[in-house]
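Colleague: There are structures below to look over.
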Structure I
Amino acid sequence: MELIDTPNPNAKKILVDHEYEIAIYINKENTEDVGIGKLLIEINGIDSVFTGPGFLTITKEGDASWDTINNDILNKFDTI
């Protein structure tokens, strides 16, 4: 899985098929959420996930490190 840069340095895109409606924001308050968005939002440093057609955009908390987040994402997806 690859994080793709966006114009926003705090956001990256992941190309992935998903079952979400388009243009949904997932954050830590969406406790009923399931699927890949729930897996991503549980990672320390991720603030929100936005759903697009064939992709998800991850926004990190300001002080979080993309290197750490990327490693955590890879580790989480190795378990599923």
Structure II
Amino acid sequence: MNSFLLSRITLDEAICHGKPTLRGSRLMVEAILELMASGMPHQELLDDYPGLEQDDLYACLWYAVELSRFSSSRMVAA
């Protein structure tokens, strides 16, 4: 399932300076993750971004999981 979800994440140097985006749009994965981390309900995200689909939200989460597997971990100062 996660390979299907991760296929929704695109990297294109011509879009948002190559940052990960959702399905070739200008909606950056980072922005969606920040909104979810701030406590924004999934339904509110879907309402605010009409082109966004539930699987896009799951794709962002899977992308974060995959990044955490390969990045060195360190405490982030609050």
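Bear in mind that the values in this text are calculations on the coordinates, not laboratory data. Here the structure is a predicted model, which is why all the values come from computation and not from measurement. Cβ atoms are built from the backbone, for glycine too; each structure is taken alone.
Colleague: Consider the structures I, II: one of them gives 1.9 for distance in nm of label points 7 Å out along Cα→Cβ at positions 2 and 18 as calculated from the coordinates. Say which. Provide the component values of the computation, followed by the final result.
Modeller: Details: I: 1.9; II: 2.5.
Only one of I, II returns 1.9 for distance in nm of label points 7 Å out along Cα→Cβ at positions 2 and 18, namely I.
Colleague: So distance in nm of label points 7 Å out along Cα→Cβ at positions 42 and 66, computed for just one structure, reads 1.9; which one of I, II is that? Before the final figure, lay out the partial values.
Modeller: Numbers: I: 2.6; II: 1.9.
The read-out was computed on structure II.
Colleague: Name the one structure among I, II that helix-only ellipticity at 222 nm (-39500 (n - 2.57) for each DSSP H run of 4 or more, over all residues; to 500) of -14000 was derived from. Show your work: numbers first, answer last.
Modeller: Details: I: -7000; II: -14000.
It was calculated from structure II.
Colleague: So, one more: Using volume of the Cα convex hull per residue in Å³ for the comparison, can you identify which of I, II gives the largest number? Present the calculation step by step, with values, prior to reporting the outcome.
Modeller: Working: I: 90; II: 110.
Result for volume of the Cα convex hull per residue in Å³ over I, II: largest is II.
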